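Visitor: Multiple structures are listed underneath, in structure tokens.
Nothing in this text is a laboratory measurement; each read-out follows from the coordinates by a stated rule. Here the structure is a predicted model, which means the values were calculated and not measured. Cβ atoms are built from the backbone, for glycine too; each structure is taken alone.
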Structure P
Amino acid sequence: MTAPAAGPDEARPEGYMRVSQALAAAGHPHPPVWLDVAARTSQEAADALGVAVGQIAKSVIFRRKADEVAVLVVTSGDRRVDERRVAAHTGPLGRADAAFVKARTGFSIGGVAPIAHAELPVTLIDRELFRFDVIWAAAGHPNGVFRLSPQQLQQLTGAPVMDVVQV
């Protein structure tokens, strides 16, 4: 299923290494793990890890129209982000294509981590993640994930917790 985090002799992609270094610098107790298969969706990640889809902390990126800043919403893999609810906190939003996501975050879609971005995004954490004691987030690459609690996610990002999913 998973392999331990890369050792010094094993080359891993730059995004994965950036997240690994950020977690270590923050004193996070769980280094990223490398999955044997790419997990570009919440369902794929849940299947690879043997956890509920809701335990996957998916990262959804929007483009704030006013200034082209990335807006990151982290929510449970079994929920859909309500763009209107997010916009009420951030201002009008547009869709973020793959080039925008890569340029602003430094990560490709399917591997966007909640931390270690190329440019600091506006980040919101959805309250639905707090249904779980343990969640898993992308670690900068579709094959990389890391374990944490919702409280640790909030500590690592400094983001507010709010209700931003469809009801």
Structure Q
Amino acid sequence: MGDVTTDAPGLPHGIHVRPLRREDIEAVVAIESEAFTTPWQASTFEGLLGRDGIELLVMIDVDDGVIGYAVLWVILDQGELANLALTTNRRGAGLGGHLLRHVLDRARERGVEKLFLEVRASNARAIDLYRNFGFEDVGIRRAYYESPKEDARVMLATFGS
């Protein structure tokens, strides 16, 4: 994919998705810190740059810069959506669905047949989003999350080959 910018159908004018660059990491870490109680550090993202089997994507607004990001792991025909988040002021406007659609397209392009994710059991908005994109519940990881301690729902989307 290189450094291709994607203007997916239906994305609002001035918003696109592209691979994460080193200069995006500070903004991504800020979003990560808003979205998660145990956020990844900049060094984690730096360590993932350029690694095989990892897709680091950012959603860019031409006026506001990085407004969202996603991390996809791919190993053979399986993948994991490790993270997907938007800045607080951009949540609830449908952009998460656009970013998720882009991640799913990348997963299919890479030959993923099964895509897993974990989500906080209390995160109804995210669970609804994932269900709308074909994810189904396949398990529970007890006390998976810290601060506060909470179960994770394991969800799976299956793609035809």
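Visitor: To test your reading of the models, identify which of P, Q gives 12.1, 33 for Rg and Dmax of the Cα atoms in Å, for residues 76-131 alone when calculated.
Guide: Source structure: P.
Visitor: Out of P, Q, which one gives 17 for relative contact order in percent (Cα under 8 Å, 6 or more apart) as computed from the coordinates?
Guide: Q
Visitor: Among the shown structures P, Q, from which was the value 3.1 of distance in nm of label points 7 Å out along Cα→Cβ at positions 28 and 148 calculated?
Guide: Checking each candidate, the match is Q.
Visitor: When distance in nm of label points 7 Å out along Cα→Cβ at positions 52 and 68 is calculated for each of the structures P, Q, which structure yields the highest value?
Guide: Max of distance in nm of label points 7 Å out along Cα→Cβ at positions 52 and 68: P.
Visitor: Something else: With Kirkwood radius over Cα pairs in Å, for residues 36-83 alone computed per structure, which member of P, Q shows the largest figure?
Guide: For this comparison of Kirkwood radius over Cα pairs in Å, for residues 36-83 alone, the top structure is Q.
Visitor: If P(r) over Cα pairs in 5 Å bins from 0, in percent is calculated from each of P, Q, which structure is the one that comes out at 2, 9, 19, 22, 23, 18, 7, 2, 0?
Guide: Checking each candidate, the match is Q.
Visitor: Here's another thing I want to ask about it. Going by distance in nm of label points 7 Å out along Cα→Cβ at positions 44 and 92, which of structures P, Q comes out largest?
Guide: P
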